[in-house]
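Okay, got some structures for you below.
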Structure I
Amino acid sequence: MSLHPLGSDMYRAGDAFENAEWVAELDRVADRLDLDAEARSSAEDLFLTGVPEEERSKRAALAAAIYAGSLVAGDQRSQTAVAEAADVSRQSVQGRWKELLADAGLEPPSW
């Protein structure tokens, strides 16, 4: 499943290169959570689409992208599990994931 409704990337190709250390960290966190390939890909797309400029905000954005990506892919993990694996507060995940989905043109679940 592609995150992008039109099948095109919403970020520049150079974004992955410029944020290589954060993409590697995303992979490490995904390993800790044993996420499947689709969840990892969705998380990476979401992260790279909305990478914050401030370095101090990137870890929280990464965690939120992993949580949202796992939802999109149907490989859901709890906000607490993602927060612990990414070394951020659960509130950091909770406060950002819906905005990431909205920015990607996706609807958050209504539970």
Structure II
Amino acid sequence: MTLETMELIEFFLIYYLGVQVMFSILVFLLGRIVLDVFETGVYESPKTVFQRTLTFVTNTFLGVGPYLNKKFLKYSFLKRKFFMLLSIVVQIVASIIVYYVIKNLLRAIFL
């Protein structure tokens, strides 16, 4: 594996983790506005292969923010916003750790 390929893998990892964090921030800031758009791309009980595929792709790329928001719905508005903010901070730290672990593993294995 060449250095350019490893850098490309690292770029896609940064992109994926960044999209997850940014969508979580959007859910925190805009709430129902973003979640309504998200829920149009997700089927509750998908029946066809197309519906399953669309739901899987949507949840894979944007799923952390709406998932956490759904878990925090049982709390009051202020608690929910606080927990969402706290989870975004944890998600940022976890994304940085995951990035460096995978980056160092790739470099240790292939270089």
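Here mean projected area of the Cα convex hull in nm² is compared for structures I, II. The highest value is that of II.
As an exercise: mean count of other Cβ atoms within 10 Å over residues 20-27, calculated from one structure in I, II, equals 15.4. Which structure is it? Label of the originating structure: I. Given a computed value of 22.1 for mean count of other Cβ atoms within 10 Å over residues 68-75, which structure among I, II does it belong to? Matching structure: I.
Taking 27 as the value of relative contact order in percent (Cα under 8 Å, 6 or more apart) derived from one of the structures shown (I, II), identify that structure. Answer for the origin of the read-out: I.
Looking at mean count of other Cβ atoms within 10 Å over residues 44-51 over structures I, II, structure I comes out largest. -28500 is what came out when helix-only ellipticity at 222 nm (-39500 (n - 2.57) for each DSSP H run of 4 or more, over all residues; to 500) was calculated for one structure; which of I, II is it? Matching structure: II.
Values in this text are rule-based calculations from the coordinates and carry no lab data. What you see is a predicted model, and the numbers here were worked out from it, not measured in a lab. Cβ atoms are built from the backbone, for glycine too; each structure is taken alone.
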